[in-house]
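Once you scroll down, you'll see the structures, which are given as structure tokens.
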Structure I
Amino acid sequence: MTMLGDRIAKNARHLRKWGRRQGFCCLRLYNHDIPEYPLTIDDYQGRALVTLSEGASWSAELEQEMVTLLDLKEIVVKNRAPREGTQLQPEQSFVVEEHGMKFEVNLHGHHDTGLFLDHRLTRAWLRQQAAGAEVLNLFCYTGSFSVAAALGGAARVTSVDLSNTYLDWAGRNFILNGLPHRPHLFVQADVLQWLPHALDAQQRYDMVICDPPTFSNSKRMKQTFDLQKLHLSLLTGLKRLLRPGGQLIFSCNDTRFRLDPALAFQEITGRTQSEDFRRGGGHRCWLLDTKGRSPDLATPAIPRRPPGHPS
């Protein structure tokens, strides 16, 4: 067994057992643990996505070792940089479960799979908080936050994204979970163009989730989206959408990002990031709670540290 194989086998033995007890089977099994192997391995219920960083090597022998060690149905290997123009093949999609929620994922085509595993705790907390709330999910991607809120009993969830492909995917995730599309809304729009209209219309929400990309120069946008440059005006506008007592959750996955000190947000990354992402590779997360509440995400049903997890 190689050094990499030995490490992954130890991680998998503890993390998979922990995940099954808590009701999820999608995990990050390896995250640059050994400097000589700069890569990540995510386990999607027996199908693995290997993402290679610059300088990482991969071989048929190593792939076969991973398949055998982890008892995999499939292994997909990608480079860190997304491939431009790659088309998704719907027939390669499959369904995974997380705390009773169902999500369609696809390891082929795009760099992302349809489900960000590092936000597992955020989804669980949102589901616990959403009963009766009007919820807004911006840059909604495939709608996993929206599904969590709707299953938690939200009065209505509005999901906004520039991509019709992702909105259709979000709609399929609603169907997978037995959720009706109405009264929920799926809005195809550039968030930066949508926000002024929402403010003019005096739309208000009890919970707002904003998980934007770090950078985007999509031709469908009227301006280049640079989160570091735009986040102050964006989040200032979103604060105005909150009802009294409302909550705004903001996250990003850029380790170099710096939140403007003018924004009175509380960083809660330590509470929203699961143990399999504690070595990095996940998000950072902030909360604005207009009532000043401090979130308790470490619920008994979702322990923060798997018993016996190797350090």
Structure II
Amino acid sequence: MTSRKFGVEIEVSGITMQRAAHALRLVGLNAEAEGYNHTTRTHWKVVTDSSVQGGCEIVSPVLQGSAGLEQVAAAVTALDDAGAKINRTCGLHVHFDATGLNVQDIKNVVSRYARFEQEIDRCMPPSRRGDSNGYCKSIRSFAGSRGFRAAQTIADLAGAQDGRYFKLNLQSFHRHGTIEFRQHSGTVNAAKTLNWVRFLDAFIEASRNAPAETPAPATTAATFTGKTAKLLALIATGAGIEDLMQALNWQRHTVRAAVSRIRQAGIQVNTSRRAGQTFYATRGQAASQPPARQDSVFRNVDNDVQAYYRRRAAVLAA
């Protein structure tokens, strides 16, 4: 984690505001149940939220660094232990202090998020992908809009965004001096929460120094190594998914996720079904592909966080 200040908003259901505040106090956090408000407190506040069915919202004070992450982990775990539940109306929102970021830094964050939005979507449940959720809509249109390109200040950028219900909300800059990430689904799982905060913190820093766009070499079968190379060789023989699972000692969802990565690299893989089984077959070594950028959604992200999201994407692809 960098030293950038942040805060979280945790939406939950199945628990009263008073019980939620009591659970936080039991683990040593200063917490109060309050009426609905937008005031940043020095304590954890529990407030009503009309968008959450049968629940409430827990809002952190301003946090920072590893000490802040420890508070978040304690809060989420306490809520889980107290019986808090999650439904489709719940979300996890993360604010980051915009101090030290200029208008081009923010544009880079928005542009990179839009560019990698589909990859990030793969780490989210279907209800949080694309434009499927009215409370966290895609930012791809905004990132290509005239207002976005013409903005000269962060305030201009925030004003150019049509509302706050986007995966990346800039309108929080007016009220809190922050940029807000709204895409993540609700959770009372500490690992999910901390990995998302750590990913976003690294994503912002990587965006501040985004590399120039340069062509990348075309992908061929020789590009792949290890089990992915073996998978590709087996696919070339027209192997069925059951054979692939046995040969690689992989689960079905892992095979499917690896095939998706091969396709994303530009190699055409056809799918067919015979006798109730899925078969894969390649068409040539590589397909033509547009120039790629020397950038990645995981640039500057810790290896353990990268591994977490690759596993999650594989499970959600099953």
Structure III
Amino acid sequence: MVELEALRRLSARVGDDPLLVQAAGGNTSLKHDGVMWIKASGTWLRDAATRDIFVPVDHSRLMAALSRNDPACETCAEFLRRDLDAGGLRPSIETTVHALMPQRVVAHVHCVNTIAWAIRADAERQLSQRLAAFDWAFIPYARPGLPLVGAIARRLHPGVDVLVLGNHGLVVAAEGVAEAEDLLGRVVAALRRPVRTTVPHDAQTLAGLCRWTGYVPATDTETHALATDSLALSRGKDAVFYPDHVVFLGIGVATDMSSGAALVALPGKGVVIRRDAKPATEPMGRCLADVLRRVEPGAPVVALAADDIDRLVNWDAEKYRQTLKP
């Protein structure tokens, strides 16, 4: 299918941009002849051009199930078109969001500039100025899955093709792949934020501290900003601002290697990663640094509540996603 191939190429481009997608985060979809092709849970968008990461879902059956708040919509595995799919993967944990949007092509990204706005207490007011040229809606934070779909349904009206998800990310939708890519580019440009300059990490000290340990220095210079930007570290140390942080990094940010954490931010020195950490660990650490470096001093930010974190940690769909290898 020509359109699905175009979606694969777009997905790979988006997935290769760490300011839009990190590790297995983000997802894209295409509705065609009653089937919604959507990224499989736990797969990486950057692999879309070289690996078969899309699975077919029966769109009408899923929408009928959503109308009755069917618990099967939490994983959506029941709605796979088995006659078209032999891969054995589950649909994305965001499948219901894609199904609810009426447009044929939907792209959901964890755009760091968007998240830097979306974690603010005054996000909707701030965004109303910057997105005035778009038909958009702000969705207060809700756990991905059925709670998020319910929150979107309450604010969705005809014509809306841009969603900013509080403490989460960005959704754009259009009738074609090229139109979706164009819309994404225009929204991202409208939400671009100033970023504090990276303070160089102490490579020599990090190398010495990692010697004879189970840790290595982070490979991406931007990741080290989580430790060298004092404001970013102070805000992220004991808080969680969006779902993928707690799912892949745990609660807050460790600052001591004796903690055994997968990622440790050594204040003023840099970030180290445990040698056996999952491939998603450093991209998620960089994402947190990228987001928090775009939030100015004094900005009113809102972290996820303890109950929100607990619901994510104990959600079966997220447990499944973490078992998958990229």
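Cα extents along the principal axes in Å, for residues 39-198 alone computed as 53, 33, 26: which structure among I, II, III? Could the numbers behind the result be given before it?
Details: I: 53, 33, 26; II: 48, 33, 27; III: 48, 37, 28.
Here the read-out was taken from I.
In terms of distance in nm of label points 7 Å out along Cα→Cβ at positions 151 and 167, which of structures I, II, III is highest?
Details: I: 2.4; II: 1.6; III: 0.7.
Greatest value across I, II, III: structure I.
No lab work stands behind these numbers, since they all come straight from the coordinates. From a predicted model like this one, the values you see are computed outputs, not experimental measurements. Cβ atoms are built from the backbone, for glycine too; each structure is taken alone.
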